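There are structures below to look over.
Read-outs: derived from the displayed coordinates by stated rules, not from any lab. Values in this document were obtained by computation on a predicted structure and should not be read as measured data. Cβ atoms are built from the backbone, for glycine too; each structure is taken alone.
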Structure P
């Protein structure tokens, strides 16, 4: 039987199967999807460096950096990047976890931007997974925001 993972959908937790494991033989479409995600991750992670290189006129030099990054790239824990749509509770949970990590880094004089993006996303995911109170707080905040928005919009005559 496949492993499962808790996943928040519309603010509610569900068990979702994780059918893939090391050694799994990929179908053609699975390989295409993984290659697409990999290339998008590389593009997202290198975008800032490429933009800076364009501005500085050092595009040829950054090409080598991108090639090296591509050669060394390995998937890590699923991240929030890559344009994945988060439900409001997931987004709030991510904000809470990032704030906690930001505070911890600040204690040692570091900032979120000092951390490798993939490691940061893995840390955010790990913090949320290991601390159920984050999801509870996120759900509560989203419900409160909805109540405030509902009350505020009623009086606008729209």
Structure Q
């Protein structure tokens, strides 16, 4: 059974995905929220440990159709980024480990899947839709946001992220 919050996020996500998805410059003068969560193997990932890299922080859910569709392009994106210091931290939005493991078995993401069963990071990052994406620059600041699905391996996005890494 879908929880009321999950239903809201799903419906809002579907509405967002009717629009063209483009990276939006992040102009708010706020600090990047903390993000410290365990992956499916129990390893702790702290966003602070990724300074010096461009990081795609994505909030997603197993019931999110656009999330399922775009993860293969995220795998391709990693390969296209080549030697660029880059990583993806994909944060599941409050689901159980069993639900996430089944999804991972089907979709086969080649990046870190972080668990936020309590939903605390959703609140900290003010996430209201799945997928919600934040591009973090090598200094640890949010530079771009994107709400909704996108083909992450497009040349335009790859070039933008590589340029961010070299600034």
Structure R
């Protein structure tokens, strides 16, 4: 079994989302293992792109949910609806013991993904985290553990 996790920015331009989705699919295509498991918090942006790519590759989706009331943290209806749909498609769901979506909960979820995966895909522009629990924090943690971190940031990519 190959377990691949994802961390990444939530707000990506449309062109960036297209390039990131293609890059994720290309990486997943290189996995020889018949038992691909993708770990994601199903957040807007990179996490949701990754989840769709895992399912399209025939893999299993394992959701790592940061808190009990995670849905409340979504800024708009569309990503919330996508989250709900992906959650239904997940083979397994791990919900962390935080009562509400907070930066601490997001950081813990990022660490949990990193702790459970063999490879971490990071949709990351290389910049410092805007708040606790951001992509840079998770990448730093994963690298500190010696995990294989593959950064995806296509030329011309930008955050919204």
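So here's what we get for this one:
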read-out	value
Among P, Q, R, structure where helix-only ellipticity at 222 nm (-39500 (n - 2.57) for each DSSP H run of 4 or more, over all residues; to 500) as derived comes to -22000	P
Comparison of P, Q, R - label where mean count of other Cβ atoms within 10 Å over residues 69-76 is highest	Q
Winner on volume of the Cα convex hull per residue in Å³ once structures P, Q, R are ranked, highest first	P
If relative contact order in percent (Cα under 8 Å, 6 or more apart) is computed and equals 34, the structure in P, Q, R	Q
